[in-house]
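These are the structures, in structure tokens.
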Structure P
Amino acid sequence: MYNVNSSKAEEFISHEEVLKTLDYAEKNKNNIELINKILEKAKLRKGLNHREASVLLACELEDKNKEIFELAKQIKHEVYGNRIVLFAPLYLSNYCVNGCVYCPYHYQNKHIPRKKLTQEEIIKEVTALEDMGHRRIAIELGEDPVNNPIDYVLESIKTIYSVKHKNGAIRRVNVNIAATTVENYKKLHEADIGTYILFQETYHKESYERLHPKGPKHNYAYHTEAMDRAIEGGIKDVSIGVLFGLELYKYEFAALLMHSEHLEAKFGFGPHAISVPRIRKADDIDPNTFDNGIDDNTFLKIAACIRVANPFAGMIISTRETKECRTRLLDLGISQISGGSKTSVGGYAEKEKEDSSQFDISDTRSLDEIVGWLIENGHIPSFCTSCYRSGRVGADFMKYTKAEQIHNFCTPNALMTLDEYLEDYASQRTKLLGQKLIKREVAKMQPSAIKDALAKNLELITSGSRDLRF
């Protein structure tokens, strides 16, 4: 039975409720009166429930689909402005005891060389990332209690934060590790992590168990309830997502929103961010094996409908997607992207080996090229981590976001971190583009104490000061 407040996975992600939702959406996909009512609700920035959003996703009316896309763009601009936060994944270990059939790290794969970074190697990787200009990373590693115990993760986080190279420093470490205990989440919280990330892969229980035939990840309930335990362990920012292509996308879409609704109902705040990865080719993995692939246009509509339904959560897209697809996605609600990414263990300090990547990267541009591209497309590349270090997390972050006041902090902080990047890491071309953007954005700001302070801080950055923030 469906119960949004339940702590049991099969109740807050009820299979029966998802099927009823899909049936409701199919019956009403061209119901103009209902669609108009849903869109009017969405315009109030109150969000949509999974049934309402599923109707929009199923809609076949061209003029209404155009309206959905335009509304997604409007919400993105009003809530998040034209800022795009940049980050990079850092793979620590590809040892794994799970049998996930869509991931090359599965324990039966004998082709991929197994590697676990030492703390000295982590320092080299972080130094390479800092030399690129990154300030925010997401650590990734397989599930292996012997090779990748929680103590290794905690030691690695401490090492990452300790590396200060030239003007570089990683200011926020997000963590993408397997579902674990409340006690371990408490340890991660005490280690001062940023967001805890865990993709569901698929919310369809039968498919989930088939796709995870071996290892601790086979336990659907334990995995699906992980975010509840993370929040109970003190972590306020959590990020959810599914791997589109494993199961029918309309099923995943409805269940993903149900998960968000559950967190909001139980804890008073939903996910800090929602990721929308698509399955990609990798060693020992052929995405054509999975008969649920989605084309770019469908993918774009999924993103637009998530933004309309959940206006205040960040949305993340990785280098799995092409430059062309990412360009189209930016206006539809995406607020964070990865750049200059390597998806193998040790891929930054040394040349990446093709047989060691977790998946094929579609956008292979350097971080500098991506920063320049964002600027040319009217976006502010942001390396900001200020909210997390100032305590604007969880319910507090959502309070500012829902009041559409988060830009009062985010835009000035984004401009200052961009200015740091331009001074220390940018090519001459990107630096000139960025300086013009900063002048233009400052000129657009209304007179205020923050604008005056920003102008002074930008002068200080030019003189050598770093890590100034509001």
Structure Q
Amino acid sequence: MTAIAVSPAFDHFAAIVGAKNVVGSPAELRTYECDGLLGYRVRPELVVLPGTTEEVAACVVLARELGMPVVPRGAGTGLSGGALPSEGCVVIGLARMKKILEVDLANRVARVQPGVINLDITRALQADGWYYAPDPSSQSVCTIGGNVAENSGGAHCLKYGFTVNHVLGLTLVTPDGAVVALGSQAGEPDVLGYDLTGVVVGSEGMTGIVTEVLVRILRSPQRTQTLFATFPSTDEAGDAVSRIIGAGIVPAAIEMCDALAIEAIVAATDVDWPLDVGALLLMDADGVEEEVDEVAARARTHVEAAGALEIRAPKDDAERLLAWKGRKAAFAAMGRISPNYYVQDGVIPRKEIGKVLREIAALGARAGLRVANVFHAGDGNLHPLVLYDGRIPGQEHAAEEVGGEILRVCLRYGGSVTGEHGVGHDKACYLGEQFSPDDLATMQMIRTTFDPERRFNPEKMFPTPRLCGDKPGAYVPHATETAGEAARG
């Protein structure tokens, strides 16, 4: 039999984490070629799976000695190519680090490792009446480490805030292998100096590897009331959202689905949503009894004024949970109506929802593609899903082009190219359309303070700089630059 070629670095990393925790064969490495964004694939040189902070630090030091780029990886559920390997890199996967290390109810915090599944924190706390608030749709499979890297959101972040609002402290392995503690250590307010915890959250693995996270936990609400409303079109549904927020009402969540999304969700789940409507809203009001009653009643008046066709409230918890199951299954449900889809993630002002969705539909129509929309309407955080058939030549590329134009629409209306999925590899080329060169240079200065050689998660987030590419190591000017300098000299 022919021997399977593995990286010469295999034995070096195996000496740190054990041979069974190093992935080196070409077949096994295919699992790590991409994250949830399947359109880009790069095979890493190696994958290592450390089990402790000390092992992570030792792997980082070794990678530096070997000159290997480092790509941190959580569960691989990201949708922007944030965990896409770089050529010749070592992927440091954190899946084995999945312990809830401490729960301190008195200080309303829990200390967890990065491989802990988001929903498992709430499962561990709910018997005592506590929970962890940020709830990405993938919360049953995504990990806290990935949530920290991308500053993940979720439906109920409208009221409770994003990951950054619930991370109080971090243990970070820096790109030179040092282990540092940032932020709060036990839940106490951290008010001195720069907010380095806030810098790391959302930095997409470029500042180091997080090995412990101190998260804020909340008391479970006394009651939750869900409202379900249908509308003739997304115009009326968007108007309802604008009316609710404009009136100073802050529900826990307001989600919107358009007709295509409803069709897919009904086909894939047991929800009894009508198919002859243009859009629906799913809204939660939660808190103490009096708050829930007032928020739900006031929101209902605005939903009616916006032209709702039907308004209903689930009769019990089982019916309420089924409705939310339908919403959280939306992305996976797209397989019922399309062989493939390309998801984008942009932000717009809430008042512009109707206009922007009409422009998105027109973009899809011009490309001969359908676009389904299911998103966090209360935040103005869109998730358009461009549907295509990868078996038809050119359709995948067309879908990507539509996705890019959707981001430009978001920017034109005063929004952003990402709300919670991160920039990653997928949207790096659009960051320069949102920020000026000076803005990007300042961001790079912060990044290189942590990682002067830019070895951590290279080729992510930032547009290709000055023709040379965002490669690890010292900057090497492109030939056209040196030629220009010679000509000026």
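Throughout, read-outs are computed from the coordinates displayed, never taken from laboratory work. Nothing here was measured: the structure is a model prediction, and the numbers come from that model. Cβ atoms are built from the backbone, for glycine too; each structure is taken alone.
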**OP:** Supply the structure label, taken from P, Q, corresponding to relative contact order in percent (Cα under 8 Å, 6 or more apart) with the calculated value 20.
**Re:** P
Original post:
Between structures P, Q, where is distance in nm of label points 7 Å out along Cα→Cβ at positions 51 and 459 highest?
Top reply: P
Subject >> Highest-scoring label, criterion being FRET efficiency 1/(1 + (r/R0)^6) of positions 59 and 323 (r between Cβ atoms, R0 = 41 Å, to 0.05), among P, Q >> reply: P
**OP:** Taking mean count of other Cβ atoms within 10 Å over residues 75-82 as the quantity of interest, name the structure among P, Q where it is greatest.
**Re:** Q
Subject >> Top of P, Q by volume of the Cα convex hull per residue in Å³, largest first >> reply: Q
Subject >> Which of P, Q yields -10000 [helix-only ellipticity at 222 nm (-39500 (n - 2.57) for each DSSP H run of 4 or more, over all residues; to 500), calculated] >> reply: Q
**OP:** Figure out for me which of the structures P, Q the number 21.1 belongs to, where mean count of other Cβ atoms within 10 Å over residues 267-274 was derived from the coordinates.
**Re:** P
Original post:
P(r) over Cα pairs in 10 Å bins from 0, in percent, for residues 35-114 alone computed as 18, 40, 28, 11, 2: which structure among P, Q?
Top reply: Q
**OP:** Work out distance in nm of label points 7 Å out along Cα→Cβ at positions 27 and 195 for each of structures P, Q, then name the structure with the largest result.
**Re:** Q
